[in-house]
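Enquirer: Some structures are shown below for you to check.
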Structure I
Amino acid sequence: MSLENTNFLFVLSQDENIMNAVKASNVVTIFKNIIFIEEELYTNELIKSVIQPASYGGSIISVEKIKNFLEQMKIKEYLKNIPEENCYILTVENSLEVIGEENKEPCEIVCVHIYNRGNIYHSIGLPAKFPEKYVEKIKSSAKPISIKNTQENSENTNKEIFIGFDKSIKSIILENEDSEDWNNEWVKQFNEFTKHDQYVFVINQLHYVDILKNNTSNIYEILSNPTYKNMLKVSIIQKLNKIKDLNIDYVVGVESSGFCVGILVADTLNVPFVPIRRSGYLSGDTYSTVVDRGSMFDNIEISKLAIKNNSNVLIVDDFINTGNTINSSLKLIKNFEPQSINLFIIRQSATSTTKFTELYENLHILF
């Protein structure tokens, strides 16, 4: 089997909760080859010693696991046939944190990291709070672990950085199971924290936009790669879910790049896709207008039967440069007396300095 166009996701855990969460998350819609790695693989003593990451420890341990995994795979030559761009690595860590400004509360937070081509992207979950007395208990019964900061040009260079304990906070709490605390609501919430739903939630929060921005230059490059295309689809879902009360009835795309993106968005929203085409390609009666493309003028049109009046319409395109295509599209759509018009653009042209989000009230840009 050729591995040149095959993407692999290595999950650095065989914890049952994490494995089940990965299988239930949107990761399976992106990666067809998911491999769970045994923790016995690690040779790094730091990774073995930190049972409970804390503060910066969640990210530090994740990075160390990724580096150690890559080193071991290189030694064993497991990855020699997999191009670097096709190798993705995912880690999940539960890290102790302190939240709040005045009344600081201790909590545990799920941290998820994904690695590709030397870059690491992350997301974090909701805090699972617990009483401060357990912080004192873990400090008195577990060994704190620190490492030397080797980062250059930092005021803390060569200073010790605390990254965690050799014992988990959950084990500390379990040691006090006879306590009256076990009848309290926080315990139920804390126990739910490391279970299936929380892990799925955090994994689904990974923002694949950054991976796409770093690894691709145009929409056609994204769409021609199955993994990138699925990342784009997930990113679109994440973006649209943050926009309240859209209730889109139709997605409209302008020829020709708008077709590529528009069909993907319409499929994501499960609504009809309506094309705006150059004049002469649509049958029946149409509304038409002119779009200034800079070096030329195009006549574009839309079928008069395409959209019902009083609908919610989403106009989609791959990028925005001058705004001329958007203006002409808006002119056409207003013929249908829509209830609302939203604009969804994948990216703004790198050569444009216009603040389009200030010009268009309902403009949403993905990149």
Structure II
Amino acid sequence: MKKITKLKRPNIPIKTQLQLWVVSAGRCQFPGCNEFVLQDKTTLSEGNYANIAHIISWTPTGPRGDTALSSKLGKDISNFMLMCLRHGKMIDTKKNIPLYTVDFLRKCKDAHESRIKIQTSIDISRKTTAVRLQTNIRGRLVAVSQPDVYTALVTAGRYPRDEKGIHIDLTNLHYSADKSSWDTAVRQIDSTLSTALASGNDERKEDHFSVFGIAPIPVLAYLGFKLGNVTPVDIYIKLREKPWSRVSSEPKLAFALIRPRSKDKTKAVALSIAISGTTSRAEIEKHLGKGTLVYEIRLKKSQIDQIECIEDLEAFRKLYREAIDEIRELHGKKCEVHLFGAMPTCAAIVCGREIIHGVDPSIVMYEHLSQEEGFMPALTIN
């Protein structure tokens, strides 16, 4: 019986291999993987853990082979994908070949290489330090994932200064009327930022922040206050069922500042911000007493809405700054501003960031705990 000789895969030219490694940035091109194939992700040991896979097999009888194209594209860069060992094997397993078609793999390759090209073409001046804050919202963890952050940065034309950024993890906290949880949140934010921004940390100076935060309004406002308004900050917007973004578009919202009729100087005023919800005067007076002077920032037209673009966020910022300036000029910087907010997370960060240390009044931030408990004072800024 004649012995069947197994065909040997032809060598891939060194130039083609180098091209593939460059355009893929040494990462697996299978969608959703992106694994760096020069390092084992578990042990972090260095090595070559890559598989250079054919889209159309080099032989007509191989995976996705073609009688005309197999020999023609056998050594063509357009026909190769860099993959981790796992995905390289998976796409060529017989039962999976109907799933991983030529068209599908070409689209994956093009998308990956396009993304790498965009990321590596971003000017060095567009570097930013990503700040992620996540916590529990009414007992439910709302994660701010690193891949989502990276995607948002690239879409916005920026790139992360390093792999880690600043991650403030408050998921061990459960907020209530007991102030201890809020105090703990403040200490953890202080500690994390202090460590990350220490002058001796790689001898670097942060010149731009990109902020991604999901947390109760007082916590987000405190984060904004700690970051301050000296170093430029991009605040990213998160809408339900949509990715983080900094969408630029025609303004959709118009805000109004409603002032109290009385101009009498007082030691405490209320500032109600009603964008994604409303706050009743009765709720405010329950904490501050009848006759409290109430300033209100609300929407001119619709009663409840969400901030979807940076132009609307900037319009809110300007009006909020105007309100704080007016309160300080009329009532003095020793006046306490009690802030009751029903607003998007991005606006909460703005509320803290706009407060100038030692210049503006103190801001007592309230949190709406539940329908039964209502608003409760959580923490004080400045």
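Every number here is computed from the coordinates shown, using simple stated rules; none is lab data. Computed from a predicted structure; not experimentally measured. Cβ atoms are built from the backbone, for glycine too; each structure is taken alone.
Enquirer: From I, II, which structure was distance in nm of label points 7 Å out along Cα→Cβ at positions 37 and 333 = 4.5 calculated on?
Expert: I
Enquirer: Going by FRET efficiency 1/(1 + (r/R0)^6) of positions 309 and 349 (r between Cβ atoms, R0 = 30 Å, to 0.05), which of structures I, II comes out largest?
Expert: The maximum falls on structure II.
Enquirer: Which structure, out of I, II, was Rg and Dmax of the Cα atoms in Å derived from, given a value of 25.3, 80?
Expert: It was calculated from structure I.
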